[in-house]
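*Asks:* Right after this note come the structures.
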Structure I
């Protein structure tokens, strides 16, 4: 959840994305290492046009970065869990900053419903998960309660190109 621009000018209206921009996003989501030449050929534009479009998508914050998709189990973090948190009202920003510091935290979301925050964590094993939840999370004063949902199997969905 974005807090808005830092200069106080209010939120900017995002530029609309055309079909070529959407196709570029799909290509880069599937392969963040795709070359400008490859992207340009696949969307049928010049390399200069593809380069300019990608730069605009980055500058506009549509593309927030390029990263590797990690197999957490092979990387030594074979235990994954979603942890739901109920937090003290109006403490989201404080809690979010503390959750960002947790080892293995990979996704944090403010949500509506029976709980307030959904946290995805990857740990080496159940012992490390237990330590994270019982010692680190439950020690945060603004956290009222937690519930841990162990992930048995997971799959990242690939965008259709």
Structure II
């Protein structure tokens, strides 16, 4: 694997990383979500799959999204969720655990978008930064929605 050696290459790597995360989420969240019992959480996860597919397409459309390695932070969050389906009693406890695991992935995604936005702005690619910020805002809203669902499921 070649070293990233310029600001432009770093921006491309950041966008590839975001696309890899969106692809993993779209691919793996469905089977995990089938274990959910709460209708609100089930709906939120379904919307998140649609959102991930949209993000992947939008990131590919930048011309920078193809290639790159598997996304480690989203894989870790989804691995945690898959493990929870095996070790946490089905029902409200599992729903809380799954919402938390997916929320971790969304929080990491928001941070990764913020990095990519800063890299785009530093290169005066304001249109790209704006597109990335719209995707970041969607992930931030999903993260916050999952946080609210966790609180409601926990009876807070």
Structure III
């Protein structure tokens, strides 16, 4: 019983580490856009004064440009995370006969990464990209789930015979 509890904890731990690896890896190599210092400087310069129409237009233009950068960033991150998640899900299938606990942890990490990718897709405000990444994730989960769990069912029924 104690060994089974440690296996479950290990699976969850590996899954979380895989998801963190994907998320932090993307942030390390493709960091998020930085909020423009010019906007903060303008608000600081204005202090408690009401901005003029021209100043407000400048601030709005800078903020819209930043939002566009964020949406583009989220779109790319969503696609990359989905690809990484599918790779980890496929890796879990390859490892299932060698080490079931590790394979389950990697599979869980792939599933967590898919959720993260879908969330970032929502941040892109591009419904087509979100739909495609969620669709690819769904297809991967169904195919890998059929492969892994029907294979496990066949193996367990063969052992009972």
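Bear in mind these aren't lab numbers, they're just calculated from the coordinates by the rules spelled out. Owing to the predicted nature of the structure, the values given are computational and were not obtained by experimental measurement. Cβ atoms are built from the backbone, for glycine too; each structure is taken alone.
*Asks:* If you rank structures I, II, III by volume of the Cα convex hull per residue in Å³, which sits at the top with the largest value?
*Replies:* On the way: I: 151; II: 97; III: 138.
Result for volume of the Cα convex hull per residue in Å³ over I, II, III: largest is I.
*Asks:* Next up: Quick check: -28500 is what I get for helix-only ellipticity at 222 nm (-39500 (n - 2.57) for each DSSP H run of 4 or more, over all residues; to 500), calculated from one of I, II, III. Which structure matches? List each step's numbers first, then the result.
*Replies:* On the way: I: -8500; II: -28500; III: -31000.
Only one of I, II, III returns -28500 for helix-only ellipticity at 222 nm (-39500 (n - 2.57) for each DSSP H run of 4 or more, over all residues; to 500), namely II.
*Asks:* Work out mean count of other Cβ atoms within 10 Å over residues 44-51 for each of structures I, II, III, then name the structure with the largest result. It would help to have the intermediate numbers written out before the result.
*Replies:* On the way: I: 14.2; II: 17.2; III: 9.1.
Once mean count of other Cβ atoms within 10 Å over residues 44-51 is worked out for each structure, II has the highest.
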